[in-house]
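A.B. asks: The following blocks contain the structures, represented as structure tokens.
Read the figures in this text as sums done on the coordinates, not as results from a lab. On a predicted model such as this, the values are computed, not experimentally measured, just so you know. Cβ atoms are built from the backbone, for glycine too; each structure is taken alone.
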Structure P
Amino acid sequence: MKSSVPQRRAAAILQRDREVMLQVYPRFDVVFTGGSGVYLTDENGKRYLDTASGLGVNALGYAHPRMVEVMREQAGSVIHLSPHYGSPYPGELAERLCAITGMAAAFYSTGGTEAMESALKLARAAAVQGYGTKKHVFVSLKNSYHGRTFGALSVTGQDKYRDGFEPALPAARFVGRNNIAELRGAMDENVCAILIEPLMGEGGVYECTTEFLAEARRLADAHHALLIFDEIQCGMGRTGSWFTYLDHKVQPDILVVGKPLGGGLPLSAILVGDHLRHVFGVGKHGSTLGGGILATRLGLEFLAIMEEEGLLDNIRQTGAYLRKGLLQLAVDHPAIVDEARGRGFIQGLALKEPARPIAEAALPEGLLLNVVQGNVLRFLPPFLLGTQHVDQVIERLDGLLRSKSDGDGQRIPAPVAVIRA
């Protein structure tokens with residue numbers, strides 16, 4: 001018989017959090033403190049297969065031995081330096097990222113939304129320097145997501161995130177994904193940048209077409225505007241290519257990256273074309289914690305592991321296997337499942353009803369699921385995921401959907417568990 005002590009301890013932790021922390025996340029009743037590979041494990045030995053990897057951050061899963069060793073070694077020396085001083089790793093990582101992307105220079109931030117603010121500021125600065133303050137409009141996509149600071153929020157095409165915080169920053173226009181006519185209609189001499197997620201993640205896992213991205217590039221050039229690609233979620237290998245836009249062969253002026261870049265530590269960046277490297281100038285922008293020596297060293301190790309362990313190939317192959325399984329679920333459960341979409345290790349299973357009850361019922365089955373847009377199960381698994389793990393995911397999901405179809409799918413209370421390293 002398993003001890004109830006872990007459950008009581010977890011309940012106490014969750015209650016304390018409710019009392020002293022702002023309740024902005026719809027948390028599940030579970031507490032994690034450790035993991036290994038693609039699993040999180042509780043102190044009683046129960047493992048949870050993680051298909052969300054910390055919202056896409058933990059791309060190498062948990063406790064990867066090479067990342068642990070690098071972190072341990074660097075922590076014994078220097079963890080943080082003022083950005084006024086040089087260190088070996090930020091420039092080396094920038095050089096590697098520029099080689100992969102075809103960009104010319106990098107600026108580091110911490111989270112993705114901070115990097116997005118950098119991109120917005122840079123676009124405004126370039127427009128002002130070249131054409132004056134009237135050129136300040138951003139064109140973004142409906143249903144897009146770019147972050148929750150005021151600038152990023154203002155160009156996010158979802159009312160639910162802006163409600164309660166408006167008026168937002170002025171001059172954002174929103175057009176439909178892949179709607180070339182709307183995009184053309186939104187352009188004029190006052191547009192300073194077009195902002196696009198080549199593959200929307202939080203918006204429900206929807207991909208832009210090559211034709212749409214190419215037309216955005218053409219229109220940006222025609223109107224002396226910049227083209228910004230937000231690949232915070234879909235980049236850094238998640239689609240099976242280093243970046244989604246590389247498959248479309250459409251080059252942006254600014255690329256925004258983040259999520260797994262720092263190997264689990266806060267690290268994001270904008271990568272810019274050569275024509276933008278001097279726009280900010282000295283003292284016009286900064287980030288105290290952006291591009292720290294520990295995070296950038298982990299970023300270099302992350303890239304090395306990706307290459308040496310052949311993880312892009314694994315993402316493509318296992319991602320195709322995952323897609324096949326999700327498509328079969330859509331065939332087998334048409335009353336509940338609307339469609340499967342996405343590729344690589346960013347995929348979604350859209351349901352015809354709220355997805356949260358399925359995610360809650362999956363916890364006792366040892367499966368961690370993420371929900372976006374209310375009805376979409378979004379899969380952002382660690383890049384170490386194998387076909388044997390996919391089989392477990394599909395089998396458990398099939399059982400949950402079948403139970404619901406049979407009328408037995410009442411909400412199962414999620415267990416309160418403590419997971420220790």
Structure Q
Amino acid sequence: MDKTRFKSIIEKHVRPMFTGSELSEEDENPAWKKRRVFLRNICEMIVRHPGVPGKCFCLKRSQDFEAADADFVEGLVDQLSKLESIADTPLLDDLVNPLLRRTVAVRVCPDASEVVAAVLGQYESWAEQTYEGRRIAAAVGVETDNVAPTGAKLIEVFRSPFGSVLANGLETFIKVGRSGDLIGYQEYESHPDDASRFAPLRFCRLAAWSRDSRVGLGLSRNGEILVFANQRLIFAKRRGIWRHFTHSALTKRIALQNSFKPDLCKAVYQTSLDVSFAKTGGGIALIRRTKANDLATAGIIGPKDRVGDSHLKGQSLKIIIGKPFHELDRRLRQDIVAMDGATIIDYTGKVLAAGAIIKVDGGSDGGGRLLAARTLGKYGLGIKISSDGKIEAYTGEPVPDQKPLFEVG
């Protein structure tokens with residue numbers, strides 16, 4: 001595979017997985033590790049060309065990579081290296097997506113990667129279909145313990161007329177064994193800490209079930225595929241691209257940037273995920289203690305949007321909210337942030353305003369949510385959640401072509 005071909009695959013299929021990353025070429029350094037893919041530092045991943053010595057590429061972004069990220073990309077490069085005979089033919093393009101799907105499956109569940117890959121392939125097909133005029137939703141739980149075979153293969157069930165409506169992921173899911181046999185149909189168990197998971201709210205119970213070596217696979221009615229392991233969202237296929245999620249690194253980045261409390265940072269990040277996967281769009285701002293007075297005197301928030309103001313909206317919000325943001329029910333947090341406008345929270349978690357229309361500087365370029373996030377970022381952290389699901393966070397004084405502090409999904 002020549003350099004140009006390999007670079008195009010990394011650019012098209014790998015770089016978008018790590019939101020906010022940029023790709024550049026690098027010269028080989030003899031002092032580097034000998035792995036095909038490794039982290040040079042927490043923000044840079046080196047990818048070696050599998051067949052051309054001395055040719056390397058660097059994925060770089062402002063937020064951290066994890067060692068698991070490099071392991072995933074290395075797995076994909078290993079798979080690509082096995083296709084050298086067709087590397088420079090159009091056939092390779094047709095095989096990259098199945099290779100990605102298989103690499104995701106091996107990453108989350110090496111003991112049952114074949115069945116995981118098969119389910120993901122079925123979900124990709126269903127994401128483009130409807131059943132009785134409605135988009136298809138589904139959920140599967142993969143058990144890796146040895147269980148007695150039943151003779152009913154899940155993929156055959158899926159291909160039957162009733163297969164796409166057996167479980168919708170809201171109340172129930174289908175259980176499958178490592179051999180691919182259908183082994184059960186289960187209602188979700190409810191636990192007090194389900195909503196504490198790093199997963200979109202609707203899928204928190206599937207994430208909670210995905211403990212130990214279990215894997216949960218969900219398909220939303222928006223056509224998005226979600227993969228859960230270790231009780232959290234690991235991968236999602238959104239807008240035709242696989243995305244990888246590193247939740248802990250991002251919540252730490254929020255906390256360290258402005259010294260916000262960890263519980264508050266976690267709540268803000270989780271609600272950003274909820275709004276992102278609900279596809280409603282929204283905006284959140286966290287205000288630093290040292291910037292609270294500056295925000296109050298800036299005049300960028302209208303009085304009608306302030307919680308507790310004498311207007312009807314402010315009085316209603318005071319009654320409904322009544323607690324710090326991180327102590328609110330997660331469903332209520334999602335509803336508040338989904339309001340048209342920004343939700344503004346101070347460093348203690350107190351909600352200062354909701355559904356706030358932010359006054360931005362005239363002549364600024366960009367949409368309303370983006371401008372509001374950049375403007376609010378001057379006072380701490382401004383988060384924009386697009387209706388297509390992408391999350392961007394800004395901090396500091398806005399400048400032309402300002403780069404996000406981090407991007408997700």
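A.B. asks: Which structure, out of P, Q, was helix-only ellipticity at 222 nm (-39500 (n - 2.57) for each DSSP H run of 4 or more, over all residues; to 500) derived from, given a value of -12000? It would help to have the intermediate numbers written out before the result.
C.D. replies: Details: P: -12000; Q: -9500.
Among P, Q, the structure yielding -12000 for helix-only ellipticity at 222 nm (-39500 (n - 2.57) for each DSSP H run of 4 or more, over all residues; to 500) is P.
A.B. asks: The value 0.15 for FRET efficiency 1/(1 + (r/R0)^6) of positions 200 and 296 (r between Cβ atoms, R0 = 25 Å, to 0.05) was derived from one model only; which of P, Q is it?
C.D. replies: On the way: P: 0.35; Q: 0.15.
So the calculation was done on Q.
A.B. asks: Determine which structure produced the value 24 for relative contact order in percent (Cα under 8 Å, 6 or more apart), calculated from the coordinates; the candidates are P, Q. Let's see the in-between values first.
C.D. replies: Values: P: 24; Q: 11.
Derived from P, not from the others.
A.B. asks: Determine which structure produced the value 3.1 for distance in nm of label points 7 Å out along Cα→Cβ at positions 272 and 376, calculated from the coordinates; the candidates are P, Q. Kindly include the intermediate steps, with their values, before the conclusion.
C.D. replies: Working: P: 3.1; Q: 1.1.
The read-out comes from structure P.
A.B. asks: Here's a follow-up. Just checking, which of P, Q has the largest value of Rg/Rh (Cα atoms, Kirkwood Rh)?
C.D. replies: Q
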